[in-house]
Structure I
Amino acid sequence: MAQLLQDQTLKEDLWYRELPHGLKAYVLKKPGFSKTFATFSTNYGSIDNHFVVPNTSEELRVPDGIAHFLEHQMFAMEYGDAFERFSALGAQANAYTNYNGTTYLFSATDAIEEALELLLDYVQHPYFTEEGVNKEKGIIEQEVRMYRDAPNWRVLSNLLEAMYFEHPVRIDIGGTVESVRQIDRDLLYKCYYTFYHPSNMVVFVVGDVEPEAIFNQMESNLLKREHPAQGEIRRIFPAEPEGVREKLVVEQMVVSEPLFRMGFKDVDVDLEPRDHLKKIVLTEIMLESILGQSSGLYEELYEQGLIDDSFSSHYMVNINYGISIMGGNTQKPEELANALLKGIERLRNEGITEEDFLRVRNRSIGEYISAFDSVESIAYIFNTLYFQNISLFDYLEVLSEVTLEDVNRRLRDHLVSERHVVSIIKPKD
């Protein structure tokens, strides 16, 4: 039987059932919504490049970019392309790979049962051929080169490479042209059967649907498949020093004005789920309080002509890494770096005011509640939190509990000058 999880503030009901072979399934019913959004996700991202194959003692280090390559290959089916079949149903399909996971999705207003069946079918049925793999290599090599020529991507990639000595988050999600060429059919199958086991995956459906009907359909689909029992996936991550590899990295590209990013490395990692969630909430409130468009430091930098409306900040995080990133376009990147460091150090000493803290926290609560008016937003939030062992409903609870003292402590502990890196893309001479 399905379990019901409720949130009185959001007034939302989330249904959960563990299905055959260990697949976790969640349904959020949204009465009156015309669109249904479904995701099928695996806890397998670009950083999972070193692991022990389950039920064996084989330690495997795979080429960079293979998780992304595998995502591309999954749409190939014996009887045609999955995208085309979704289109014939009137559904829109997509997929994405990030550092931490891979997600396959569709949205539709009709033929929900048929679209869900197709999603379950093609993700659970890999079909890799030598011809298909070789063809995909050319496509992905082009994509890798395109990203290397994209200034906004390069400024972030350079930042991560400079920040981390060993952690694979420093490696581009798509890998390199050289690593892509090392991928073959056998490696793809080995990664698939390691990470695409139902026990390492989750399905999330949101829309005006009947939870029991969705669960029953998924159960029937799974029961007709053989998924041998699988032990724990042992991921291997290298030891990462607390410091940063380089303080400054500058690259010249074809841009009209310089691009600037500053990042602060988080050393407060591998926490228990509740503490990890609290850290995320505190960091997001802290960044918005000191660098949001209503903050004093933002106004100072803007009035000095060091930033424009492109300037923003965000926290890039998972269980074993975290980076606070800030930046945008600027004509004076070196001056901006100095002004930012001075402004942040001043705020570390003075502290965020209670007025600013309450304003940001209350607005964050409102924005989180408003996100539940969009099926896409709900699904994105669910998948972002799920593989960090965070419940969809816990976020709002922790957001309501944090204090000004907590946020100022996080500011002092995290935004430490010794752990900052600056990445700049300058126009070519």
Structure II
Amino acid sequence: MQTYSPIITKALQQLEISDLNDIQKATLLANENDQDIVLLAPTGSGKTLAFLLPILLALSPEVKGIQALILVPSRELALQIEQVFRKMGTGYKVNCSYGGHSLKTEKNNFIHPPAVLIGTPGRIADHIAQQNFDTSDIQILVLDEFDKALEFGFEKDMSSIMYALNGLKKRILTSATKMKKIPEFTGVEDPMVVNFLQKSKPEGLSLKAVRSLGNDKLEALFQLVCKLNFPESKATLVFCNHRAAVERISELLWEKGLVHGIFHGGLEQDERERNLIKFRNGSHNLLITTDLASRGLDIPDIEHIIHYQLPQKEEAYIHRNGRTARMHAVGNSYLVLSAGEKVPPYIKEKLEMEELEDSFDLPKSPEWVTIYLSAGKKEKVSKFDVVGLFYKKGKLKKDELGMIEVLDHAVYVAIKKDKTAVVLRQLKGEKLKKTKPKIEVAK
């Protein structure tokens, strides 16, 4: 195993990682030069840690202002990166700023500025315009998922932010697609390029298709989901091109008694967050989504990708498939085709046709359920506190308590479904860090 500086070694210990992967090692090596870095890597390849380590090496405890700024195209990605940085146990303060979050809370956070600020371009641009924080100490900038940020129309906001950053010493730009030309406003010139983009489909990915009898594909989708997830449910993502399709499919699946979640840009932030948490912790094994979930989100161990609607561009198709068969795992990608629908020309591989049975059983309901507590980080609640509460007062055993996610003002806890009634009764009125939080099944 390679040896690293003490600060990196400590971070890896905190993250419970024995060694860096090739992308992270290559990025650290590139960081030894004074040049900017362009990191080209697919989602799920460990690029978050790849750019957080150079940031960690650049931070100084002597500087009291914001030293590093990370711009991301979505709120979910901002929160995800914040979570990874916190787990590294660096001792440096980190904050998130994004639309839908309390502007007043964010402004108050800048009274004692974080060393690392993560945010969406629109919200960060607003703070800079209102002079809510000082930009003079920012020496390192990360433009994460830069291609996606451009696609979302953030160029104007990013350009105005760049104009306000006069003390930059290093820029790190990450992208899941190779760009013909990097826009001038980024200030990236003659960068060190770290390219880990796959030139073909992942080795462990099987490409398949099903064809419906008519033009309406909903029944074929339902039959496919049932076939893939019986007798044991596997994590499955169903991709659509539009929010309306997500809602339509969801309505049909609920009518048929199929438990699932949805995810798209039209949902309120807390609902998006909640649905992702339920999918991560196993309370939902099926998520119907737009391309918003194709990149940047921490949803590991996806077994099946289903393209209910095929994207117009090959890039989107590649990113969707990139959610499965990651890090040497295996996975399946299915196309749902109507009677006369043709396979897009960008799909050149031969597709195995999957036969659908006329009779099928519904997948079993997930064995986990998510419990909501109305107190979080801002109320000084930690994961350790929650574990203690559910073990001691809730009387749960180790294998009955699942994933715990602590947010600013909420905690979401996965427990075995058959323990729900007992746990809610045991925890009624219990205190958690001097508060009596509401404790209920997450809606």
Structure III
Amino acid sequence: MRMIIKGGRVIDPGNIDGVRDILIEDGIITQIEENIIDYDQDKTDSCEIIDASGLIVVPGLIDMHVHLREPGHEYKETIKSGSLAAARGGFTAICPMPNTNPVNDNRQVTEFILTKAAEADAVRVYPVAGISKGLNGNRLSEYGELKDAGVIAVSDDGKPVNNSLLMRRAMEYAKGFGLPVISHCEDLELAADGVMNEGPVSTRMGLAGIPNAAESVMVMRDISLCELTGSALHIAHVSTSESVHAIRDAKERGVAVTAETAPHYFTLIDESVYDYNTSAKMNPPLRSSEDRESILKGLKDGTIDVIATDHAPHSALEKDVEFNNSANGIIGLETSLPLSLRLVENGTLSIEQLIDKMSGNPARILGLDNGIKVGKTADITIIDTENTFIVNASEFLSLGRNTPFDGWELKGRAVFTIVGGRIVFKDK
């Protein structure tokens, strides 16, 4: 099977930026030229032509932090529905976290996830396994077995590893298998019974707050353990100024730490939960405008390496209840790209920097071979940056509807998602 992507602005940061044609044969990029017209007419298979004029052609986007809920909570999301939502959002690869039921802490669950991903036949799925058995923070999972089964990283996401010695051993053990450790940084005692950011808004609403320190003290602990062990550490869903400062300082010392944030943390603030809006309830919570500014600065100066969604689908059963009792989390696979493109429009990032944070850096951190070069697998996202639309959660391919962005007007979206030279999503 052959395909030519014609006339798009091809951007692969550090490699290429210009109007090019791309020839794909049997899923592999075989030619990148200014004008490909003389392909072999004698071949019996047809050649699909994609007119990418006025569009941006980039290496496939990678979301290294999603929750697909299967096995165990298929009424919230399945691997198939999550994969289809990812393809629509422009992602060619996603990394599901292990807080399923049963937990992905053994070969059988990992293989189940990969089997379901193959049946979905959409995007690439790279499972993340539990740091500890059952995510209980007491005993390490078997990392060698898990890596052999197909795991790409380890995390107890959804729960912190409270035991500092266990976290040290996890980093040392994971380093031996080349597995990054993805840390959910939360001091549960400081977070206590908080349900939103601690500050004037929580006081006015009469809700228990979560202080910034509940995140930042654990960020600082894990950076110290990273220095001690020399292991690769990735900090998940950064939301506070103090965390950004700690990560920046660590990088300046040469510590092997990377970090991610999510679109909601650079788009919204805690005032979004006024009227007790459970669609804006998450953990870590939306923070203050000062924290949002620090997140933006951290993205701009490279302190924050990755934009991930932390896609967390819930049903109305968990969300349409009192704020205190509502589940944490929002969906993000189908809104992440347009929300992130706002960073380019407002000058926070260049388009090249954005592509690095949504493709190049996740690939580097996870050890994936991604990019637009001759000889590479054709995982490609084609973006129309001028496509304006109204977010309609009822039309999402995800089973989740829990988004604070429903009804927003956004600009820019994926119009083609190509995995292994095969179109898995095409905007109608």
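Taken together, the values in this text are just the output of simple stated rules run on the coordinates, not laboratory data. Predicted model only: the values in this text are computed from it and were never measured. Cβ atoms are built from the backbone, for glycine too; each structure is taken alone.
Summary table
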item: Structure responsible for 1.10, with Cα Rg over 2.2 N^0.38 Å, for residues 51-186 alone calculated and labels I, II, III on offer; result: III
item: Structure (I, II, III) behind the derived value 40, 25, 20 of semi-axes √(5λ) of the Cα gyration tensor in Å, for residues 107-354 alone; result: I
item: Computed 3, 9, 14, 13, 9, 7, 7, 8, 9, 12, 9, 2 for P(r) over Cα pairs in 5 Å bins from 0, in percent, for residues 331-402 alone - originating structure among I, II, III; result: II
item: Which of I, II, III leads on mean count of other Cβ atoms within 10 Å over residues 211-218, largest value; result: III
item: Entry that produces 2.6 once distance in nm of label points 7 Å out along Cα→Cβ at positions 99 and 131 is calculated, selected from I, II, III; result: II
